[in-house]
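The structures considered in this document are given below.
Values quoted throughout were computed directly from the atomic coordinates according to the rules given, and no laboratory measurement underlies them. Predicted, not measured: the structure shown is a model, and the values here were computed from it. Cβ atoms are built from the backbone, for glycine too; each structure is taken alone.
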Structure 1
Amino acid sequence: MNSIIEQTEQGNIWPLAHAVPDPDRSQIVSLKVNGQEYKLMIEPWVTLLDALREYIGFTGTKKGCDHGQCGACTVLVDGKRINSCLSLAVMKQNCEITTIEGLAKGDELHPMQKAFVEHDAYQCGYCTPGQICSAVGLVNEGKANTRDEISELMSGNLCRCGAYPNILDAIEQAKGEINNE
C-alpha cells in the first residue's frame, strides 16, 4: 500500500495516499474493519467508502454511483447492510465494519462467496462485492424468506451484466447453509 504511515502516541494514523489531510480540519477517527482497528487522520466529511478504499486500502468495496443508487459500495455495519457512500466515516466509530475482504476465514470462503462462485452469480465482477455483502446482510436480518422477497430486498444492488437469476440461486443456496450452521 502506498499510504504514508505516521507513528503517534495513539497508534497508526493512516492519511490519504494521494493527499495530506488539512490539519486544521482533520480529526482522528478510529474504525474497526474486518476485526482490526484503524486510526485515520481525516476530515469529518470523508465517507465510509472513501475511508475504506483510499485511506485503509480495502478496494473490494466499489465506488459506483456515489449516490446510494447502485449498491456497489455495500458493506456490513454491525451485521446490517449499508451503502458506505452515504455514511460518514466519523459516524461509524465503535461499530463492527465488515467488507468483502472480511467475510472469508483465511482461505475458507464464506458460504455466500462459495455460492456465488458455484452459481456463476457474477460476470464482470464489479458489483459482486456489494451483492455478496448485501446478501449476507439480508440473511443476517432474517428477511430472505422467499425468492420474491430476496429479489425485492436485493433491488438496491444493480448488476449491469444481468446475472440476477444466478444471484438469486446463490442467495437461496447460501441462506440454507448459513441457517444450518
Structure 2
Amino acid sequence: MIDLADINQRLEKLLETGTIDEVKLNPLRYRVKFSSSRQSYWLRHGFQRMASSASWDPYVKGEQVLCARPGGGRQGVVICAVDSDQHGQHSNSPDVFRRDMPDGAMFEYNSKSHQLNITLPAAATTNFISQGGINMKGPLAVDGPITSTKDITDKKSSMDDMRDTYNTHATGNHVPPAPEMT
C-alpha cells in the first residue's frame, strides 16, 4: 500500500528553503536551519561551474538559501540564495548585471545604456596584469596623477626623448633652460 503522507513528506523536503547557520570553508559546506528545531547535515555548495572554469563565493551565516536534499538530506546541496526582507535585491532593472561586495565595492553593467561602473571603497587598489599588453580604444579622461616606472611614449616620441631635446636645446643667443627637465 502506498503511504501518501510519507511521499508528501519526502517531496516537501526534496526542495526546501532555510537559513545558513554554520559555514565550513575547507571543504566548503553549510549547515542550514529549516526551523527552530531542524538543522541539516553538512551540505555541499552548488557552484555554477567546478572544473577548469570555476568560481568562489561562499554564502554567509544568515543568508536565506534553497536546498535540494534527495533521499533525506545527507547528500544535499545548497542550490542558490533566495532574496529576503533582510537581504533584498540591489537593482530593479532587467538591463543591469550588478555585483555588490561586503566591503562596499560594486560592479555594474547596464546593457541598455552600455555603461560599466566599478566603484571601490577608499584605499582600494586595482591591478591589471597582462603580459601581452593592455589596449584601450576611445577617449581617456584621468582625474588624478599619472605615475609610471617606465618610459612614456606617444605617437611622436618618448618622454625621455623630449627631456633630452629640451635640456640640450640652445639656438642663437639662447642657453639651455634652467632648471632642466627631470
Structure 3
Amino acid sequence: MTIYIHGFGSSGEGTKAKLFRQYYKSINEPFIAPSLSYIPTLAIQTLEELIESYNGEVKLIGSSLGGYYAIYLSEKYNVKAVLINPAIFPYNSLERALGQALSFYDASHFQWIEFHLENLKKYEIEVTCKENFMALLQTGDEVLDYKEAADKFADANLIVEEGGNHGFENIEKYFEEIRDFLKVKSNSF
C-alpha cells in the first residue's frame, strides 16, 4: 500500500494527490491519499493507524508538511518514503500561517495556533536510514528553502531540479522513478 501524505492546508483531493491516485489506478496498485486533520497529533495518529492496519509493505509519499510527517513515520516504521519539497523545520516555516489559515480544498479557514507549532517539534527525528528516502526538490520552491532538505538528504537518493515551484511542477515525469524506488524492499516493522 502506498500512502500519499498531503501538505499544510491541502487534502487528499489536492492536485498531486489526484495525479498519484490516477497513476496508481492505471497500474492497478493499491494507493490511498487520506485527507488529514490540520492538527499535527491527529494527522500523525491517523497515519500511524493506517500504517499499522496494513501490516505489510507500506510505502509513503509526502509533500511539504506531509514530507515532514513521512520522515518521522519512515524512521519509526522503517519503511520507504519519497519526499516532495519536504518541510524540514515546519515549526519555523509555518509561523507565518498563525491565525486563520486557508484550506485549499474549499477556501474555508481553520485556526492555526502556537500550540500546533510546538506540537510539530515532537515529530522532528534524526534520519538514520538514508537508504529509505528519495527526495525530490525544485530550486524554485517559493515557500521552503530547498537547501534545508538538500542538506538533510545529501546522502539519500536526491534529485534537485532547477526552477519549478513548491507544488513541484511536472511531478508526473518522476512517477516511474518513484515507483521503482518504492518497489525496492525495506525491512518493514
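Structure values in brief
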quantity: helix-only ellipticity at 222 nm (-39500 (n - 2.57) for each DSSP H run of 4 or more, over all residues; to 500) from the coordinates reads -10000; which among 1, 2, 3; calculated: 3
quantity: Identity of the structure behind 9.9 (criterion: mean count of other Cβ atoms within 10 Å over residues 84-91, calculated), options 1, 2, 3; calculated: 2
quantity: Of the structures 1, 2, 3, the one that 20.1 was derived from, the read-out being mean count of other Cβ atoms within 10 Å over residues 44-51; calculated: 1
quantity: Ranking 1, 2, 3 by Rg/Rh (Cα atoms, Kirkwood Rh), the structure that comes out highest; calculated: 2
